[in-house]
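Student: Following this line, the structures themselves.
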Structure 1
Amino acid sequence: MKVLVDTNVLLRSVQKNHPASRIAIQALITLYRGDNQLCLATQNIAEFWNVCTRPVGVNGLGLGIEAADRYTRQLEKFFVILPDSLQVFQNWRKLIVDHGVIGVKVHDARLVAVMKTYDIPEIVTFNVSDFARFDGIKAKSPESMLSARI
């Protein structure tokens, strides 16, 4: 099954000192071993790079270009990177108008547009509630995936 991975899961997986790091890593391993096709939108890569290279003082990881590039190359090896397209844009426009999406939530709607364009039924995210308004997709938390294994 195709699964989109949200940027927050990617970021937690590289933040070894973050309390959710282990959960993010285990969720990704569980998905990978479950023969899922792990997908990212180009938006995920841009958001990941943004946070990686942003200073720690403004909620970033404070990494240099070399480290951010190394992490990004690893993502490119393990995930299917879905291309942007006119169809993604058209789906996004419809979603933001139909659901009255404003502000920073337009980024979540864009991920949903990617999911709808590429027929991806699930997203793994630490922010499940951000996706509740959208029909036809299922948002799962990394924690719920691990508790289901037990």
Structure 2
Amino acid sequence: MGTGTITVTRRVAAPPERVFAAWIDAEQLAAWWWPQLPGTTYRVDARADGRFLIHGPAIGATISGVYSAVDPPQRLAFTWNWENDGEGEAVVADTVVVTFEPDDGGTRTTVAHTSSAHEPDGATEQGWSDVMDRLVDHVGGQPTSSRS
């Protein structure tokens, strides 16, 4: 394991305001984040020092964090805590920054997830890729990707 940043980018065929809203509205988040996992709950208080929580009992995982920046429609920044229910592991407080840049009538959306616990070829990049592909589908565009 080592500290590093995983970056996943998608071009979304919608304006930044619409894409940003999909991240901060709990109902929209539920439509694209883990729609395949029944019983998942979403709580979002999208403001500086506000909290979010995504609990997926079907996979026994909870994601929670605190927003450090909510700058519509350009940027979101928040802590990221992943907990596996019942495992009692130490929670690693990662940071995530999501940027929304106008791109030829759409939005270039980039997630930069920094952690001290990333594992080479681990599940984090795949997870973000899957989530971002569903975001693209949710707002009605076709995914185009770039990863670094």
Structure 3
Amino acid sequence: MKQAAIILLLVLSSLSSFAQDKYLADVEGTQNLSKEVAQLFYDDYITVAFKKLTPYWPLPADELEGLEEKTIRYLNLLDTRFGKKTELVKLRDEKIGDFAKRETYLIRYELSAIRLIFTYYKNDNGWIVNAFKWDDKLSEEFK
């Protein structure tokens, strides 16, 4: 009986450790979220940006915190490496049927740019963040 209670407690605690608890109602909601988070990245409000994504992203809270910490650490180096930010640009929207979509933004710096890539997935409840990443792989945009 004691083992069953411990197992139940572990299962319930792992379920509650996922950050996602909301759904976006439509494509316009995904576009608004991407635009807002991209602008927050541009303005160096990384913690606020992650807080905006968290309710829609079914990733464990500790993983999200780790991603946020790494992002802050690496983005602080970019000003030195790439110069000052100059512009935020939306590159494109892509979709697979009516259940998956990806939005790509660029943050331009004086010497290079970084990409922000938002991937959304639609389930029976609405749209969720399936993935979010940023990188400096500008050359991949020439495919």
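Student: Have a look at 1, 2, 3 and say which one yields 35 for relative contact order in percent (Cα under 8 Å, 6 or more apart), as calculated.
Tutor: Structure of origin is 2.
Student: Now for a separate question. Work out the source of 10.4 here, i.e. which of 1, 2, 3 gives that when mean projected area of the Cα convex hull in nm² is computed.
Tutor: Source structure: 3.
Student: Shifting gears a bit: Which structure, out of 1, 2, 3, was helix-only ellipticity at 222 nm (-39500 (n - 2.57) for each DSSP H run of 4 or more, over all residues; to 500) calculated from, if the result is -6500?
Tutor: 2
Rule-based calculations on the coordinates, nothing more; no lab input. Keep in mind that what you see is a predicted model, and the values were worked out from it rather than measured.
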